[in-house]
1. Give the label, chosen from 1, 2, of the structure having the highest value of distance in nm of label points 7 Å out along Cα→Cβ at positions 254 and 326.
2. Quick one: helix-only ellipticity at 222 nm (-39500 (n - 2.57) for each DSSP H run of 4 or more, over all residues; to 500) came out at -23500 when computed from one of 1, 2, so which one is it?
3. Given a computed value of 3.3 for distance in nm of label points 7 Å out along Cα→Cβ at positions 166 and 406, which structure among 1, 2 does it belong to?
4. So log10 I(q)/I(0) by the Debye sum over Cα atoms at q = 0.20, 0.28, 0.29 Å⁻¹, for residues 390-453 alone, computed for just one structure, reads -0.97, -1.10, -1.11; which one of 1, 2 is that?
5. Out of 1, 2, which one gives 16 for relative contact order in percent (Cα under 8 Å, 6 or more apart) as computed from the coordinates?
Structure 1
Amino acid sequence: METKMKLSSEWIYKFYKELEQNRVENHGLIIMQNGETVFEEYAAPYSKNMPHTLFSVTKSVVSTAVGFAVAEGLFSLDSKILPMFPEYKHCESDEWEKLTVRSLLTMQSNKAFSFTQDMTGNYVEMFMKAPFRKNKGFLYSNNDVHVLSALIQKLSGQSVVDYLMPRLFEPLGIEKPFWETNLIGECVGGTGAYLKLSDLARICKCYADGGKYNGKQVIPEEWTREATKMHVKFGNRDYYDGYGYLFWIKDGAFSMTGMFGQIITYYPKYDAVVASFNCTLNEGGNERIINEVLTKAFNGASDDEWDKRLADYLQSRGEKPIIGESLPDVPAGKTYYIAPVSNIISGLMFPASIIPRSITSSFAIRPKKNLNRVLFEQSKDVFTVKWYEEEDEVVINCGLDGKPRMTECKIKGYPYKIWAYAYCENGVIKAVVKPLNTLSTQYITFDFSDKTVKIQMKSTPRFLEFIEKNAGESSIVRSLAKLRPVVMKVLRAVLLTTELPIKFKQK
């Protein structure tokens with residue numbers, strides 16, 4: 001634990017316990033106050049030097065790029081979108097006259113959008129052809145933000161990540177981040193950046209300080225005010241009061257948020273930044289706990305008894321590897337191929353991958369086919385799994401001695417650090433696998449019998465719960481009225497196929 005405790009350790013402890021009770025798995029927490037980091041803690045195996053997927057926190061980083069572009073005259077907030085993309089066919093509508101850069105920044109393009117659509121192609125082309133919605137107003141959309149990313153690349157000649165390097169990242173001491181791209185080489189605007197928690201805390205604090213960092217103007221001052229000001233008011237429809245330019249606004253505070261509980265917030269009342277990486281489907285609960293519990297730490301003081309209780313709790317956190325019984329004999333070097341029926345059933349929703357489906361479903365370039373063949377090796381202390389996802393080879397070294405092993409791999413061009421251990425229980429090998437720069441965990445069982453192996457994968461975040469939650473909240477499903485329970489029941493039955501064992505055979 002890195003801390004210069006000027007906070008109430010009691011309320012930080014209660015914050016962590018409240019997260020546990022609400023099924024929020026915290027990976028990292030930074031608290032800055034008055035420009036100083038007063039608390040920083042990570043749950044093993046996550047660490048301060050590990051970039052983490054941001055999901056929609058990416059949108060606020062794109063907002064920053066737009067701020068630079070406006071200041072440099074690449075376009076203005078009132079620039080119309082249609083004339084800037086004349087190369088694309090577009091739907092016919094009078095609405096184009098109203099569609100500006102400002103519309104995209106406030107999620108008010110009024111364009112139809114689905115989070116389940118295939119995003120591997122040309123995002124801008126899909127956006128231009130998509131019809132305008134009848135119901136106008138705010139609609140959260142990845143496409144709106146991607147058009148901004150594509151616009152910056154088109155007019156500057158640089159991808160958003162390259163455009164931001166000399167303007168934002170280098171001045172703040174941030175290494176060039178990995179950023180997902182689509183098939184035509186554009187940085188994905190709505191999601192796809194990977195940064196360290198400390199990087200985001202610095203960006204947030206830079207906004208809070210009017211764009212200055214170490215006394216130097218980095219982000220245009222006017223942009224820091226406008227981007228974090230409410231431009232869309234929600235009323236009672238949402239946890240937040242409103243929306244700025246790709247920032248969320250509540251009670252005078254502004255936030256960068258991402259799926260599964262990534263949140264970075266500046267609280268003017270305390271001159272404090274709270275940055276938190278998490279894994280949860282209870283995103284609203286996570287935000288509530290930060291606002292209602294953790295912020296009470298700013299009103300308290302350090303206390304020896306609570307300091308010790310907090311320190312003991314933090315020491316106990318993190319994944320504790322299990323050492324099980326001796327492994328069964330594993331046929332070393334033999335190749336197992338996926339059975340045809342298993343291949344069909346397990347691929348009904350999204351193909352099986354070392355990265356959980358709840359994560360790959362948001363990728364710009366998603367796996368198209370199941371892992372198709374697998375091999376095994378075994379030594380005294382390591383169980384090795386080697387499998388193939390289309391053209392990508394994935395090697396997972398699982399520690400058997402209570403010491404997890406690390407390997408690196410690339411899937412669809414995305415780099416992953418894989419942390420894994422395994423143990424045996426009742427003759428079945430069980431592996432716990434964490435692709436650390438995501439927020440996910442795979443729980444994989446390997447059940448060997450004569451020339452076959454059944455591989456079963458379950459994960460956090462659980463794909464079934466993720467899809468059920470998002471489908472149940474969608475306007476399409478809600479509009480089905482009496483048919484909604486039937487649709488959700490059928491959907492659940494299909495989703496359960498993703499957790500069935502996948503059978504592989506030797507030829």
Structure 2
Amino acid sequence: MTAATNNSSSPDAPSRSSRIERLREKSKPFLLAIFAGSMTLDLFNSTGMVFAQSSIVEQFGVSESEASWTLSAYTLTFGSFLLLAGRAGDIFGHKEIYTVGLLFFTLFAALSAGITSSLIALIVLRAFQGIAAAATIPTAYALIAANYEGKALEMAVAGLGACQSIGYVTGVVVGGAFAGTSIGYRGQLWLCFGMGAIFTLLGFLLIPPTRSCRSDMGSLDYGGAVVATAGALLLVLGFTEAQEGWSRARVIAPIVSGGVVFALFGIYEEVILPRWLPEVEPLIPRRLWSYKNLVPISAATCCYYATFSILLLNGSQFFVVVQHTSTVLSALQFLPVAVVAFFLMPVAAHFYNHRFMPPKWVLAFGQCLCVASVALFSANEVDSSYWHWSFPSLVVYSFGSGLFFVNFLNVVYASARLEDQGLISGVIQTVAQVSNATAIGIASSFVKGGTKEQLLEQYKRSFYLAIAFAGLAVLIAVLFVRPISPKPKPTGNSDEEKGGEESTKIPGSRANDTIK
């Protein structure tokens with residue numbers, strides 16, 4: 001009886017496995033929706049607490065500066081652990097790090113929503129939620145590279161770029177909407193819990209397993225990971241504190257210390273490891289810097305995120321503080337950025353690297369649009385109509401933002417091995433988050449208070465700074481971004497085209513390192 005049972009049940013396991021594999025193969029087009037949704041939630045949490053500060057102050061009976069740590073704690077850890085998360089994905093498997101990170105992101109959202117009496121507990125949980133969110137960003141890009149190729153890969157990378165813009169804006173919109181209700185900030189966190197639970201379940205079920213390299217754990221750069229994470233933490237902490245002034249020791253000390261730590265990180269990676277620990281692979285392998293356009297795109301990304309952060313956060317506060325717009329309406333006024341980006345990205349991605357639209361010049365043109373957009377926004381006066389300056393400004397910005405996100409990572413990926421794309425995204429996203437904190441700290445220091453007219457001039461000065469950042473991005477794109485070869489014109493011979501695609505794959509790639 002037992003033998004019969006065993007014999008009858010033995011074919012079931014392969015059958016179940018094959019059914020799961022068939023489901024995953026059929027669901028591959030929907031993987032992008034999972035990655036896009038989770039990335040939107042990650043960035044949604046970076047800005048969603050902006051308008052929630054008043055409800056936190058009321059809930060816990062604390063000052064606004066104390067309440068702001070519920071936002072700062074998340075951005076602090078989120079920006080600091082991206083590099084470590086990318087390397088962990090290489091060792092333990094990108095699916096494993098991604099899904100576990102998304103699971104804990106969801107759990108910490110629920111726990112944070114349930115906190116009603118301790119601000120310290122809420123801040124700690126938000127910090128852990130930021131670490132979990134960091135685990136999903138570079139691994140999502142690596143999983144995209146493992147599951148798509150060719151045109152589909154370019155479209156997928158562009159789609160994730162769109163979600164960054166959409167995530168930041170929807171965070172402001174949804175956070176502002178909940179701020180006007182009795183549930184306050186907890187509404188946003190419960191929404192993250194519900195959406196995160198769905199994406200986590202779909203991720204565990206539909207994402208194909210990825211190869212892990214646990215045998216390489218001995219070569220993991222533990223020292224570099226600790227030093228780089230500490231440096232990023234110090235820099236983000238210092239620039240976050242700078243919102244209340246630059247002359248305080250709690251601002252100067254972390255920024256200087258962070259710079260010193262990153263200098264030590266460079267010495268450790270370039271001198272100590274090659275000479276005394278050659279068996280350890282650096283956290284950021286030297287080959288990454290040989291990929292053309294990584295450095296200029298990182299610099300342009302820094303400028304773009306600085307521009308976007310100032311426009312989004314100071315712009316929304318301008319509506320509330322200067323024009324006395326309600327919190328909900330102020331948030332909704334930024335909705336055109338997300339809506340236009342949603343519809344623009346697929347079209348722009350379709351024409352990526354078209355022979356008549358070289359990415360280098362598309363990037364430069366996109367940043368020119370950002371310059372024009374912020375210049376329009378800075379023309380606002382105390383009594384200006386939203387439709388006069390703000391609406392056209394935000395629509396123009398949407399086009400500039402879309403052209404940037406479609407191209408910025410694809411331009412670097414064009415010369416990179418697929419197995420390095422997760423780490424590349426970790427490097428660039430770390431730069432982005434540090435520049436976020438830097439720009440917000442600088443821009444916030446312009447706003448000192450006073451009459452509406454005085455506040456107007458203070459906000460305008462912060463917008464002029466954003467124009468300068470966008471202009472610098474234009475110069476970087478024109479002077480330093482190197483052209484990439486345009487895609488060949490389709491010949492109609494699918495076999496030849498397929499062969500051509502295969503012949504251009506970079507040796508050593510892990511594009512097919514999923515376990516089938």
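1. Looking at the calculated values, the largest one is 1.
2. The structure behind it is 2.
3. Label of the source structure: 1.
4. 2
5. 1
Since every read-out is calculated from the coordinates, none of them should be taken as a lab result. Quantities reported herein were computed from a predicted structural model and do not represent experimental measurements. Cβ atoms are built from the backbone, for glycine too; each structure is taken alone.
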